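Every number in this text was worked out from the coordinates using simple rules, so none of it is lab data. Quick caveat: nothing in here was measured; it's all calculated off a predicted structure. Cβ atoms are built from the backbone, for glycine too; each structure is taken alone.
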Structure P
Amino acid sequence: MKIVIIGGVAGGASAAARARRLCDQAEIIVLERGRHPSFANCGMPYYVGGEIKSRDKLLVAPIDMLRQRHRLEVRTRSEVVALEVAEKRVRVRDLESGNEYTESYDKLIIATGASPFRPPIEGIDGPRVLTLRDLADADRMHHSATSGAAHAVVVGAGFIGVEVAENLVRRGIRTTIVELGDQILPPWDREMMAPLEDHLRDQGVGLKLNESAQRFIDSPQGLKIELQSGASIDADFAAICIGVRPESRLAADAGIACGSRGGIVVNDHMQTNIADVYAVGDVTEVTDFVTKHPAQIPLAGPANRQGRIAADHLFGRPSTYRGTQGTAVVGVFGKVAAMTGQSEKTLRREGLRYEKIYIHPTDHAGYYPGAESMTLKLLFDPDDGAILGAQCVGGSGVDKRIDIIGMAIQAGMTVYDLEESELCYAPQFGHAKDPINMAGFVAAGVLRGDQPIVHVDTLNDKSRDPAFLLDVRSEAEFAAGHLPGATNIPIEQLRERLGEVPRDQKIAAYCKVGQRGYLATRVLMQHHFDVANLSGGYTLWCRYHD
């Protein structure tokens, strides 16, 4: 069998290595447009920032290793310019000589990835306006960051934009992020990003949200970025990090079906609509694991798994791709944000029913030194408790909890299963009641009716009768700050002061994080009050009203 793979990096290199392990006799050709068929593109911001000292560390599978260990025919600087699927061949241009030739195949795997989106903005193609897709881009940005730059602008606040900004600041470069939306890291829900935005500002990063770059003006003195608002920023260089688009033009020109966002449509074996043609990685349109709808989710982990699955299917193995959950993590100056499954805004946009809860635990037992706080948001089906998504922001332990919930989603588990999850415990590693258990307890309690809840974003909605706001924190906490119009009855005094709580109003009880509010809710329910606990407590309310 002769297998031709277009593109390396994650999906293509993974498919090639897997195919070789399955069949030592197959002829496997990898055609790569760049100079390096396999490199750690997720590590490039950290090379720019000096966290990764050696550029060679990014070469996770050097050409010699692929050729010698896996006996792959790797052709770099070889760009496929056309697919001739009827003849089962591809047309290739040697970028060194300019010569073109055709290469036949028995099976073809398209792994062309995605390219940075560069909108048609005046001056965007100037030499000081950079992107970060491959090692050549990383070299250019590394050079700019180490050549005396004092100020940089990052356009876009997604994963790459935030990581680039962090690493430029570590180089001592004053950095401003310009983001069209109203928050950083758009896949997350807005309220979960508020503490990270504050943390970025505390580290000296300028944030210009609800703003966009309209023009780049290059001059001997530097780069001027004109913004939509009419303001401008002077910088030494700019980094464009506003997302990627699948490089599917070759496929579309050859009659291979592509989705509405440009991704190549594949089945669960990674097959396209053309016989013997597969596609893997960021160039593909995937099925969202939770909604079962088509989606474009460019992540390295799914790309690697897709490469393996395509290679398996080439050799008759029944491997299938289950879909993409969007499990992701990003670090921001020591803080961590992670998520899996659906966000609330996506569920709302898709018209799906959901409920949500918030908890604010620490990563390990509070009495053991070094405990760090986190906020965990859990989204679930209000009918059966099926887990729809989760987001967590904090320090140590954030990734662990999201990984667990990610596995729970894939296994079809519910919030009731989280209650019973048995996780390893020692005081320096977790809690006897882990945050996973606590999220399950709270969510399951809501579904059982043990704890009606109300949410900050709908509290005292004008379409509803206003609630009586009951603050059950201490008098000192109340004096330091509280919800407007709230009445303070500390939880320790509540049973003796029930006469001060109106019976003809809905009661919204709250504390700092929700625990005392829960206890107050249980007390009041058993005395026949109409009461709900404010999920996330005063801590979450402050994020909405900062």
Structure Q
Amino acid sequence: MKRRDFLRYGIGISLASSSLYSLANMMNHAQHGNMAMMHSVPTGLMPTEAMPSGLSLNGILPKLANQSTQAGLFKATLKAEPIKIRLADNKETEFWAYNGQLPGPQIEVFEGDTVEIEFINHLPQPSTVHWHGLDVPNEADGNPMDMVEPQGKKVYRFTLPQGSAGTYWYHPHPHDHVSEQVYKGLAGTFVVKAKNDPLAHLPEQHWVISDLRLNADGTIPANTMLDWMNGREGEFVLINGQYQPQIQVKTNERIRLWNATSARYFRLNIPGVKWIVVGTEGGLLEKPRSPVDELLLTPAERVEVIMVGETQGTVNLQSGYYDRRKMMVQEQPKDLTLATIQVKSEPVQLPESLRSLPNWDEPKQVRQIRFSEKMMNHTNMPMMNHGTHHATTTPTDNPIPPMMNGMFLINGQTFDMNRIDFVTKLNEVEQWEIFNESHMDHPFHLHGTQFEVIQHTLNGKTFKPEGRALKDVVNLRPYEKVLIRFKQGHTGLKMYHCHILEHENLGMMGMFKVE
């Protein structure tokens, strides 16, 4: 058996050879969505037919109100707190939400604006607000060294540089708690607009794609061991908090898409419709890309698209199956229906050029970043029981299984809050060669800046992206190498990590310092 296949299926073999040979003693192999999962709640999962579906969605997210009357200043308050909603089967579900909204309210500002957000933490855990993808000072990044304790407050203040227009989001970033806080509902959108936008004449829709898992009693279950290994995928895939909504779309609309899930990959397609990508996380491309039938959106990625095609009438927004080589799981390929789309064809003319991106200087520093994984520490396996893994007497009901600590690595190390991996220079161009030595996909995220993907190398073939774009997330297939270039605009501590949130929690994260 090859090493990569052993990593994929060999955990079960190792378990069988230990005193815990029977996975049945730890798992309830209830089949749901073609995946065997481990459950701690005896009532099982909420059936998908219990969730209301088919409601109309207008693609407009409620905005966070600006409390300031001063030009160029956006001032507001975000409060994270538990809320209760009757959602599926009329059962009450407790979510954690920003300002009582799911997803959180959209922050919409312009390049050059100063943003001042007071964050109030009414959660039972420490939390932060990370302004994902934004070039902000170290003290405003919401990194895990700067947590806000329960009942605490913090003011995040930063000024958005010119050229920063793009599609961003905000979410918690406390180490050990990030995945739980996000899957319970804490995430919101952040749109920075340009004062000179060549697509400003187009109407917009904003779609936040998230997922949700519910027990039959309406509660949100903690992660299973498989969730920790592979990343959590909820059975209900939502758009703007709605399950399989109906959406009216015109082909002259600019659609911003967010993948706000912990780990789910989307291969988005609409029969008879093509996607023209005009923007990525860091804003508009230099020019529109060629139309494609399918759009791959990996965890934490964002994209701006225009739909084109002759299709009129009702079609489904679907997501095709994506094999990211999960451990201990042999899935049957299955497409998901995310929404019913009513398409109306309208003429649209896109400019040949959208903006110019500055050329990079030659990098002053080249670094190698390596994603890898190792087998679980079976010494601690007897601790893996429902009483330990899903204990509710601690501030979290989702503690990390002890045997999984150190399973996911960057440059052979797991995250250490007290370790700085290297030091970089302010405003100096760096090139990172990121190599995924593991058997499964990992989306790479870098804090504090936007980078350009220079090239990919996979299966002995090297290729470049179509057109120039700025990003803060790039996916790496198994044994893929990606070259990126960037520079950092603020001094201080910066994080880099896998954005499968369970892997981040398990230590697939590093920290460096900008001086």
Identify which of structures P, Q gives the largest calculated value of distance in nm of label points 7 Å out along Cα→Cβ at positions 312 and 344.
-> P
Structures P, Q compared on percent of Cα pairs over 34 Å apart: the greatest is P
Given that distance in nm of label points 7 Å out along Cα→Cβ at positions 424 and 472, derived from a single structure, equals 1.3, which label among P, Q identifies that structure?
-> Q
Given that helix-only ellipticity at 222 nm (-39500 (n - 2.57) for each DSSP H run of 4 or more, over all residues; to 500), derived from a single structure, equals -7500, which label among P, Q identifies that structure?
-> P
If we compute mean count of other Cβ atoms within 10 Å over residues 152-159 for structures P, Q, which one ends up with the highest value?
-> P
Distance in nm of label points 7 Å out along Cα→Cβ at positions 256 and 488, calculated, reads 2.7; among P, Q the input was structure Q
Assign the value 10, calculated as relative contact order in percent (Cα under 8 Å, 6 or more apart), to the correct structure from P, Q.
-> P
